[in-house]
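Peer 1: In structure tokens below, several structures.
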Structure P
Amino acid sequence: MTVPFFSGADVERAVSPHEAYDAVTAAFIAHAKGEWTMPPKLYVTNYPAGDFRAMPALGGGHALLKWVTSFPGNPAKGLPTVTGLVLLSNADTGALEAILSAAAVTALRTAAAGVIAAETFCRAGAESIAVIGCGVNGAETARLFRALGSDVALWDVDEARAAAVADLLGAHVAPSLADALASDIVVTVTPGREILFPAGSLQPGQHVSLMGADGPGKAEVAVAELQRADLFCDDWEQASHGGELAAGVKAGIVTHDRVREIGRVLTGDAEGRRSAEDITLFDSTGLAIQDLAIARAAFAKADALDLPRLAL
């Protein structure tokens, strides 16, 4: 038995930014309707170095298992932050049908989630957009905004990296971190080790997609700011235990009734932004159903690509 292997470059060839956006939108909706299912991700931690994550999902005739790492200190060692594999199986027979690079799948679905949330929850007339963090996932987020025709400002602790991504995508580098954080729409894609929005910093009408704090102990916004904002997430079970909202849950200021899942907003079963003056925060913890959406989209192109096959 042989199965196709999608390298990172193959995943990018197979799934365009527009296709990723559509696939992840459909996955959020399918999950909200109960058509696609997943248990919360399992963490195997080795902090402060990093963690390992096992993420299964079922839907659309396929089952998926993603085994992926997050080691924020790796770039300083010349290693990628995210590594791992995605296994895609036939849900009816159990047969393994494809193996994919986890890093590329993660980048596409992370970008899609952040941008979908931004477009769903931002106020009408929002103009300025900033992406904070220009690593693999942040660069992919900026690429999706550009693919949708939006101008975007970039900021990164590494000025050269921000400039390189901006040049590649036709974006621009923000004059400062403060300028970027003052944008109408902000997507934060950092390791989650430092607070970007301290108490009192969020502006009326602002939307922020918080993508970096996807595990215990991480945060990009001060807990006090959670009290000032209208809160959304990808999945309450995950977000309440290991996402940006978890610190608020622990402090007793964030309860389930205050948080609405994006899939239910997209289906019309939950309310989105209520007024132009609201501050909206979207907490992304990363869902296996998003990975399933990207993996299925890539697998649909397998016959059209010249892919290596692995013997099992």
Structure Q
Amino acid sequence: MTEVRVFSAREVELAVSPEAALEAVRGAFLAHDRGEWTMPPKLYLTNYPAGDFRAMPALGGGHALLKWVTSFPGNPARGLPTVSGAVLVSNAETGELEALLDAAAVTALRTGAAAVLAAETLARDDASSASVIGAGVNGRAAAAGFAARGRRPSIWDLDGERARRVADELGGTVAGSLEEATRADIVVTVTPGRELLFVDGSLEPGQHVSLMGADGPGKAEIAPGELVRARLFCDEWEQASHSGEIAALVSTGRIGRGEVTELGAVLAGAAPGRQSGEEITIFDSTGLAIQDLAIAIACLERAAELDLPSVTL
């Protein structure tokens, strides 16, 4: 019989602060770049137009993980969350199941952390303004990451009241318009990816954009023409080239592996990041299982401090 710790969404948030999530995700990128943490490609099970299911395994740090998570953009209209699911964590030496975690909370923490980490790594040194477009759970996590680093983010959402709540909670401001939000020095986009936020000619010299919403086939937050104007970075080439913003350009041969740099290589000092103040940098995120694993391990490290329920299997 095995006792399995259970982390609800609230307990995930209590266990891992936005600052701790940033450092955990940084460590995951570095471990993956060194080949110490591994993961097969994310598996999609689609039921469009309703949404999709994703199975995401990873191995590293003495643990193995499987995340079963959904993305159903129409759910909020039904009073349901867009993202739901479960994260299973096992001991990599014995195979014993160790923990069950709320997938939406883990996803939000690692998404926000990756967005801010990319911005810190790739933005201009003198970048002063930061905006987050999309104030759902993942957008809130990105805004919380900026706030934890002492940066006051501007928030924009189709639901103005939701943007106001997040801004008030985190000490940010509400952007006056979508156009205003897209002109910030640093922009994080966390939308369903059904409408373009950046049309042709809209990016400005020196901007950095972390594109977090278009993490599956058929989604886009930016026009393809804007991607070719920028220095491109991704979380992981194999995944991003099939399901990220860059996938359409890769499939038509407009860009290849040599035009896209993985963020982990920049963090490790093995590849250059931004090379001038005028350069536009874009981070294409599809969400990696190693990031989820990093957050899950951080949760396990705090388990003894929390009054967690458990189940016996």
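Peer 1: Using distance in nm of label points 7 Å out along Cα→Cβ at positions 11 and 235 as the calculated read-out, with 2.5 as its value, let me know the right label among P, Q.
Peer 2: Computing distance in nm of label points 7 Å out along Cα→Cβ at positions 11 and 235 on every structure in P, Q gives 2.5 only for Q.
Peer 1: Where is distance in nm of label points 7 Å out along Cα→Cβ at positions 275 and 299 largest, in which of P, Q?
Peer 2: Greatest value across P, Q: structure P.
Peer 1: Among P, Q, considering only distance in nm of label points 7 Å out along Cα→Cβ at positions 43 and 179, which has the greatest calculated value?
Peer 2: Once distance in nm of label points 7 Å out along Cα→Cβ at positions 43 and 179 is worked out for each structure, Q has the highest.
Values in this text are rule-based calculations from the coordinates and carry no lab data. Predicted, not measured: the structure shown is a model, and the values here were computed from it. Cβ atoms are built from the backbone, for glycine too; each structure is taken alone.
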